[in-house]
Structures are given as structure tokens and as C-alpha cells.
Structure P
Amino acid sequence: MTDIALDKKTAGFIKSFYLRFNLFTEGFSFFIVVPILLVYVWANIQLTPEQLVLFFKIVPPAFLFGIAFVLVNNLIVLWPILRYFKKFLAGKEVPDAEYFRIKKRFLRLPFIHAAGAFFRWLILLGNAILPFSLLSDATRPQIINMWMGAALCSVLGIASYFAITEIMVQNMISMGVFAKKIEGEKPPRVSLRMRLTVLTGSSVLLTVAVIVTFFFITVENNRIADTLMYVRIGIMIFLALVIGVFSPLLVIKTLRDKINIVVELLSKIGAGDLRSAAREVPIHDEISEIIFDVDDMKDKLRMSRDELMDLNINLEKKVAERTRELKAALEEIEAANNELEAMNDNLVRANRELEETERIRKKDLTLAATVQAAFLPGKAPVYDQYDIAYIYKPWAEVSGDFFDFYENNATLKGVGLFDVSGHGVSSGLLTLITKSIISRNFYSMIKDKIVTVMEHINNQLIEEIGQIDNYVTGILLRFTDDRFEYVNCAHPDIVFRSGSTGRVGMILEKPGERYRSFFLGVRDMQQSFPSLSVKLGSGDCLFLYTDCMIENENSGGQVFGETRIMESLRKAPEGDARSMLNHIINNFNEFHRGTEFKDDLTAILIKRR
């Protein structure tokens, strides 16, 4: 029926329509018109005391009868509309034919109620006038005045009921109770001219009628009436009517002329004439302001229409120009697309070549890593006097770190940990060459001093790699009974932990002595290689590592460093070499959590049993 959402206030307003209808329309009559009527009776009819007592005996029952009569009459008139409101609030559908009849009746309610008011006033007031006329000694002027008062109330009821009912109908329509439009429906029409004419004419006639009746009863009761006086009164009534009606008609004529100017201008605008100007008005008021606004709207519409016409005239030219521009742009795009396709083909070929190169590189790295891993110890060796554990984590497929354990008859004779500078396949190949040279010289010169062994190793490395930019750092240990000899070639120092005291420190140079030398394999850095001899007791530990442990930074830009290495070794649990090494590496990994290593990591822990 309707799509609007009703709030509680609106729903209550619709439910109480019958009550409010009677309060506004009949309330106006009984609480405004009736007091006026009583004053009229007191002033014009001039009742005697006996007549006044009878009048107030007749009026109350007539008044109650009038209220009941009006309520029943209004209920009969509004009954179809009230039933529709009930269905509307319940959300029920109403057939179009019924809806159209009810809406038509609702729109005509001001006419129906106004016409009914005329006859109701005559009937209701006649209900009091007739008994009063029969039961009292009322004079002819009094009876004429009473019926004149009934006629005046009927006329006043027509004007007031029509205006009040129209306002109430408009309010209900604004609430959406009749939102659905039906084709062909037209509300009843009353012209503005007719309204103003009826209003002014009624006002003048009512005023003149009141005055005439007053004069009539006054002259009759005082017996001063004669033909000449009635002629004079008639002339005065005529002049009053002419003046009273003519003056408002001039105002109505002025309003109609200005309204006709608005209607005429709007009609021209509706017909497409946007160049004619509105007629000028001599006096400005609210209606003339409307004329000015409509005229301004017309000028704006004309400008918009002219712009649209100009656009329409030039549209073909602009479309042609735009088409040429788009065609040129399309040709440029096609040329660029062809160029991009050629570039894409080249990129595809280059990408395939890169993929093939990468595949070969990965294959070579995998092969190199496999070869390198085959040359390194697969697991920690087991000896009677030493417990050894190590970790080896290349940064890439091929590592620059390498290590070795030298033994004879299942006895540990030496340990080497070395680091070739750089990364990649070249460094990996150098590790194989360097490992082979060191291992060959260590075993072939087992009875020579370790510094002599290192000198031979360095000389051979210079012969093999002296022409390239790589170099080698490292540590070489030789074990004899309960002692070991130590040569350090520019490598991080060994960390030592005492098995008897638990103290941890670095194996450092003594004052006045030097045991660390420079890089291996560099021709311009040939020098002697000092050594250091250290005695090992039961439980003593040696920790060897590459520079990844002291140079790699965590997310905060900090390095693990030698101090943390010594602290971690000091707190390592008593046990085998593997558990102690795991403790150190776990601390190292925790310190670097969330960061990626950028170097090879190799560490060896040697514990004397």
C-alpha cells in the first residue's frame, strides 16, 4: 500500500484523526461561533427577562442534541476514510478501485463538510428557534433576527469549515496516507479569485447583516420605523455593500494581475520561450519577488540552453577532431605495443638464457659443494685422549672455510681451521688446493718444527695462488702427548677453558713475544711464523672458530664478539664436547634471531679427556 515508515507520533496522529477533526471543526463552531451567537442574541434580539429565562432553558438540551447530531453526522461522512486509515496502519492492501473512491472522497472532504455545515447550522439553530417562537411571546422582529442569526452562522460555517478541513486534509496527505498515484485522478479545483471573492463578499455581507438586523429590531421595538427610514437604511446598506465589496475587489484584481504575470511567464517557459521578459509591476511585494525569481531562473535556463545548443552545433566538429586525436594516439599505442612486443621477445630470450645460465651455475655450485664436502671430514673423529665436536654451515653452496684432523695410528696429531677470503666457486676451489697443500706438508714434515711446516705451506701457497687476490687465514695445531703447538696466521684467537678451575680466556701473546703472523699465500707478506706451546690438562677445552662468530651483526647492529664467546664457554655445562658446543651455538643463534648470516660459520671444540 505504501513504502513509508511510520513513527509512533505519525501513527498516533492518524489514529486520532476523527477526534481531532471534530475538535478543530466543531470546536471552532461551538466554542467560537456559539459565543458570537449569544452576543448576537443579547445585542440584536433584545430578549425580555421572561424570554431570556426560557431561552436558557431551551438552549442546553438543543446544544447537547446538536453535539450528538454533529458527531453522528461526521462519523457517517468519515466512515469509509476511517476504515481505510485502519487498514493503512495495519499494512493491508486495498484494491485500486476502492482506494480511488476513498481518496476522491477524502480530497472532496472540504466541500462536503462546508456544505453540510450550512444545513447543520440551520437545522440545529432551528431546533432552538422553533420551540422558542412557540413557547414565548416573541415579536416578529425578534423571530426575524433569530433566523437572520441562523443564516449568518451558516454562512460563517461554510467559510470556516472549508478552510479548517482543507488544512487537515493537506496535513494527512503530507504524511503519505494517500501516497499511491492513480492515473487520471484530479483533485477538485477552486480558483484563487473565487476564494478571495467569497471571503471578502462573506465578510462584508455578514457585517452588514449584523448591523441591519440591529437597526431593524431597534426601530421596530421603539416604534420609530416608517417608509422613509427603511428607504434611508436601504440606501446606506447599498452604499456599504458597494464600498465593502468594491475595495477588496481592487486588491483581488491587483493580486490576480500579478499572479497572471507569474502564470503567463511560466507558461512561456514551459512552451520553450526563454527570451520574453516578465511584465513590469509598479509596486513590489512578495508576489513580485516571485516574478523576479522566476525571471532570473528563465535567464539561467536560457544561458544553459544556449550553451547546450552551442555544444550540439560544434559537437560534430569536436567529435571529428577528437576522433583524429584518438586515431593518432591509437597508432602511437600500436607502434609502442609492437615495440614492446619486440622488447618482450628479447626479454623472453634473455630470460631463458639467464635461466639456463642460472641452472648451469646452480649445477656447478652443487657439484662444487659436493666435491668440497667429500674432502672435508664427514663426522667428528673419536680419540682416546680428546673429545671433538664441530659445526660447519656454509653461507652459500660452496664455502671458503675448511678444516681437517691429522692423525696417525688412531692418535690425534693435529687440527687445522682455515678461511679463504671471498665466496663462491673460486674460493671453494682454493679451499681444495690449500687443504691439499697443508695436509701434505703436515704429514711429510711430521718431525720438523711446526713453524718450518708453516713456512713450507706458505711458500707453496704463494706458488699456487700468489697471482690472484685471495688470501688465507687460519690456525694449525700439533699435538704431542699432553702439549700442543699453536701457529696463528691472522685468525681469531683460540678460546681456552681450564678443566680444573673453570676459568676462560684467550690464548694471547706474552709480553715481548709474538706468535700471530700475517695472511698466507700473499707474496709481499712472507715472514717467519712464531709458535706457542701450551700444556693441556684433563678437562681443558679449546674453542676454534671462524670470523663469522665475531663479525656478523644482529638486527640491532651488534656483534656476538669475543666477550660473549668466552662467557658462553664459561657457562657451558660439564659434559662431552658436543653438549658444550651446542650451548655456545644456541647462544649465538639466539643473539642473531631474525637476522641472516652473511659469512660461513665453522667452529671446533676440543676437550682433553
Structure Q
Amino acid sequence: MATLSLIHASEMSAPTPLSILGKVFGYPSFRGPQAAIIDHIIAGGDALVLMPTGGGKSLCYQIPALLRQGVGVVISPLIALMQDQVDAMVQVGVRAAFLNSSLDWKTASETERRLVNGELDLIYVAPERLMTDRFLDLLDELGEANRIALFAIDEAHCVSQWGHDFRPEYIQLSMLHQRFPQVPRIALTATADELTRREIITRLGLDAARIFISSFDRPNICYTVVERDNPRKQLLDFLQNHRGEAGIVYCLSRKKVDETAIWLDLQGIPALPYHAGLDAQTRQTHQQRFLREDAIVMVATIAFGMGIDKPDVRFVAHLDLPKSLEAYYQETGRAGRDGDPAEAWMTYGLNDVVIHRQRIDESISGEEQKRVERGKLDALLAWCETPNCRRTLLLKYFSEDGTPCGNCDTCLEPPELWDGTVAAQKALSAVFRSGQRFGAGHLIDLLRGKRTNKIEQNAHEHLSTFGIGIDMDETAWRGVFRQLLAGGYLHADAANFGGLRLTDAARPVLKGEATLSMRRPAQKLNGKSRRDKPGQLVLATRRAFAAAELQLESPQALAMVDALRQWRSARAREQGVPAFVILHDKTLHELAARLPQNTGELLNVPGIGQAKAERYGDAILEIIAAQDDTKVAKVALFSD
């Protein structure tokens, strides 16, 4: 490891943010608004930073913490991940530690001693620990000596009661400004709509803060939504194109998580379950395996994922509808943090709409919160049903303009639209004439003239709507009812076990005063939907990214990457850290492309700063020398 005197800002000659970026982190230039944010914090200003996952939020507080006097205090809700965050900082020579409930008394006391004695550049702390009298006393001592560089409030959307990850303890963080008014604060999040942004500002007292909003676009992620048919078979088909890759599969219930993880294992796909019903040790073990091993699929509820810093997650799949577009963006944002192609895939069906509307109606929340949640669900359903570019609509939700991306299912295979007015009238009439108390399954049977053995339902054979929909199959009618629910023409009545009722919006459709354009179900080819070929949509994009950005390589260069990867894995096992903490995959590819011959050339490789060069440089140069027997010809990394 490099000696601290070589990298610590207080001992460098005229350090600047750019010099710290290069010498410590190994990057030649800032991205987007990073430089402006860092300058603002160094000057003592407060900031609210909205930047997508993988956009480099951490540098926005790490570099100011190194350049300002004192220690940077990072508040994070992610106890299980603090160790990896600290390990990453130690790898680049930054003096970092964490304080949370996972530490024994002796280790915690030693960390507190280092904090008080000025031996730390960054301290990561859970909000619960921060609010204890003991820790506040330590902060008071540091504050009186002007030795707090900044407060960084990570995952700031946790303060929002309207948000998807609300944490009550975050509301108390407003006291930081009251107690330490001279210390700059930076609140960071990867996702927040306008309502959530306003609440972050209000609850954290950031009214005078400068707001930095980066583009929410993640162009390397291909978005795909498929109509639910046989979800396990659809998931398995999807995963065939991601064999040997790490990914996350989200499910709504703990039971479904456990069952899906077991089933995937039986299919030969290494999978682990993660949900709040598992004991803490099991959750931590599974999370560490996911972070530190290759090709693990984590099957999880939303209890897993916030702040996951694994760069090579190649896919996120949803077997159930998430709560909102914010939640969806946050969850899918865990894929492709390294900038390489990744895929966000979801199955979606009629039952999703009913379940989520019932969940909102039956919750104990106040009417105002229910209204907000209904609005968020409506936006998500509109996104699922859109015939237009998914990325454009997703960006619009976050108040950002976009153009058709060519990298989502609706761009690559535009859905067919049809005039669904008459079908909608038939469906709405069936709801009304049957008493507005039956679910979609029975209503579809009614429309298609299907007889049942249930006495009450047999009476519906005499209704004028019985059999009027025989011209459409069950799949098409499911699509009609799903789109009517998503469009707000029907409502699932929680008090009547999800029975469908008409809304005011249905009246003009029934009276012929409004027309409806609908998506036609994806065509089936040999029993399989065109969109049940998941993963295929992203393969061409992956090749294009590889050719344009990685600019690799011949078989010799690929062999060099493999040799570097094996060396990296061995070092990671020795140190008990994830492999990407040692070096990212992109850095390995850069090494194979540039073939540095000495320490000076090594320091020009993105991702290798002074500490890593001193710790690993000799070994890396030795591997390159051993592998570089012939000149490496540059060809595309991926070939047909």
C-alpha cells in the first residue's frame, strides 16, 4: 500500500480536485457535473445531487473530504455494504473506516480513537449510530476544533415518506445543520421525482442548497417488458442469454423468492434467496457471495439492492410489478454500473394491476398518501403499456426530455396498435351488467360465452353481453382488461375481493364519445411470443459497445485479460474483498489494450492511482511482460 504521505491532501503540494482524481483514483478527467459539485462543496456550499447509478456520485464527497480540513462523515443506511465501501477506499490509500452495529466493542472503540485523533479521512456511519449521544459527543468535539470536512447524506431519497425506501431515522438528519451550521452538506440520490426532491429539500433543511441534476438516462440498459404467460419458462428463456453472468431477479413475496431460487438452482443456474424473513447472518452471507463471486443470481424482494456497488451486474429481472417508476428505475439501475450493455426485463400481467391497487386501497396510510401512491402506480402502468419508446417516457417522468433510443423493446420491435373502442365497450358493459363485482377471469368467460358449473355465474348466460366477445381469444381479452385497468377506466374494488368496477372515465367510452387505441398482444411464433426471446435484443448492442469502447483484442490480448483476472481473483481472496475493489473489469481491458511497460505508463491507465500502482504495479507489469510475447493486434472483443 502507498504511504499516506504520498497521497493525503494535506501533504501534497498545491493539491487540486483534478490532481487528487488522478493521483488517488487514477482517472484523468471528471464526468458531467462532478467538477462543479466538488468545487461547490470545497467552497463550503450545500448541495443536492441527483445522479444515476454508476455516474460517480461518491467522488463528489470523497474528493472534497480529502481537500477540506477534517474528516468527511458519510451517512449511509447500508450497514452490510459499508465494509466494501471502506475496503475500496483503503485500496486507493484513503484512510477510511466505518461505525455500525456489526462491530464489536473493541473495534468500535479503536475506530472512535482514530476518528478523534485525526487519523481518518472518511468515516461511514449508519443514521441510527449517528444519532446516539455517544457519537454526537464525538462530533461536537470535532466540530469545536473545526475538524469536520463535510456531511454526506447518501441515498437521500430515504427521507421521503412518498418514496419507495422511506427510513424514519433519516428525518432526524435535519439536526446536522442546526448543530453544525458551518459544515457543508451534500445529499445524494440516484432517483427522485419532483415530489421526492421537494421533500428531501424540506426535511433536510436544504433550502439554500444548490441542486445538481445529471441526466437520468442509462443508455447501456435495454428495457424489455413481456406479457406474462408462463413466467418461470419466460425467465429461464431470458437467463439462457445471461449464462455465466451476475444478475438480480426481483419478486414481490418472500415465498416466491425462496421457491424461485430453489427452482433456478435445479435448472443449473446458481441462485441465492434474499429477503427480510431470513436471519441477518444468512442475508449477509448471501450478499457477500453475490458481491464477491462471479455468475451468482440473487433472487430477492426489494429488501436487497439499495447501494449495491457491484459493477458487472448484467441484468435485472422483475417477476412482479414494482411499486412505482422510481422504484423500477432504482432497481434496474443496479445493472450495468460499469457502462457495459445490460438488460432490464420484466413480466407483467393483469393480476399485477389488481394486486397493487388493492394494496394501496387496503393500506392504513392517509388519503393524501394513497392519492400519491395511486398516481405513481398509474405512471408505472402507463409506462408498461406504452407503444412508444420506454426510455423517453421514463426520462419524462423525471422531467427530462429524450428521443427514441433504439435500445428498448418498443423501439426494436414496435407493438401493433388497433382501435379497441368496441372491445372496450363490450368489456365495460360486461362489468356493468354483471353487477360490478366479478374479476377479469369470470368476465372474460362471460364475454367468450364460456359456461361454468357455478349457479350464480350461470345466470349470466342470460345477459346481453354473454358471448359477444367470442371473436377474440382469452389472451386478447386479458390485454383489453389490463389496459382498461391501467388507463383508469376500471377499478379493482378491494372491499369486494378485487371485483372490477367502472370509473367515471368509462362513461364517455360506453356512450361512444371517446375512442381507445390499444396495443395488440405480441404475436406468437410456435407457441412463443416474439418478446419471449429476451436477451436477443441486447446482443447487437453489446457487440457495438464492445467494439466502440473496449477496442480489444486478439486472442493474445484476451489471454492477457484472463491472466489479469486470475491474478485479481487471487488477490481478492487473500484480502477478503470483492474482485472489483482490486481493479474493475474496464481497467483490466485497458491494461491489455495499452500494455504499459513501466510505472509511469501504468499510472496513465484509468483506474490505477498511485496507491494501486505501488501495491500491485510490479505484479501487473510482470504479467504483461510474460504474456506480451507478440504484438497484440486489436480486433473487436465480440465477434460473430
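Nothing in this text is a laboratory measurement; each read-out follows from the coordinates by a stated rule. Fair warning: this is a prediction, and the values are worked out from it, not measured in the lab. Cβ atoms are built from the backbone, for glycine too; each structure is taken alone.
What the table shows:
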{"item": "Parent structure of the calculated result 4.8, given that distance in nm of label points 7 Å out along Cα→Cβ at positions 33 and 233 is the read-out and P, Q the choices", "result": "Q"}
{"item": "Among P, Q, which structure scores highest (criterion: FRET efficiency 1/(1 + (r/R0)^6) of positions 137 and 569 (r between Cβ atoms, R0 = 35 Å, to 0.05))", "result": "Q"}
{"item": "Structure from which 0.00 was derived, FRET efficiency 1/(1 + (r/R0)^6) of positions 273 and 577 (r between Cβ atoms, R0 = 30 Å, to 0.05), options P, Q", "result": "P"}
{"item": "Which of P, Q yields -21500 [helix-only ellipticity at 222 nm (-39500 (n - 2.57) for each DSSP H run of 4 or more, over all residues; to 500), calculated]", "result": "P"}
{"item": "Label whose coordinates, when Rg and Dmax of the Cα atoms in Å is calculated, return 27.2, 90 (choices P, Q)", "result": "Q"}
{"item": "Top of P, Q by relative contact order in percent (Cα under 8 Å, 6 or more apart), largest first", "result": "Q"}
{"item": "Ranking P, Q by distance in nm of label points 7 Å out along Cα→Cβ at positions 129 and 257, the structure that comes out highest", "result": "P"}
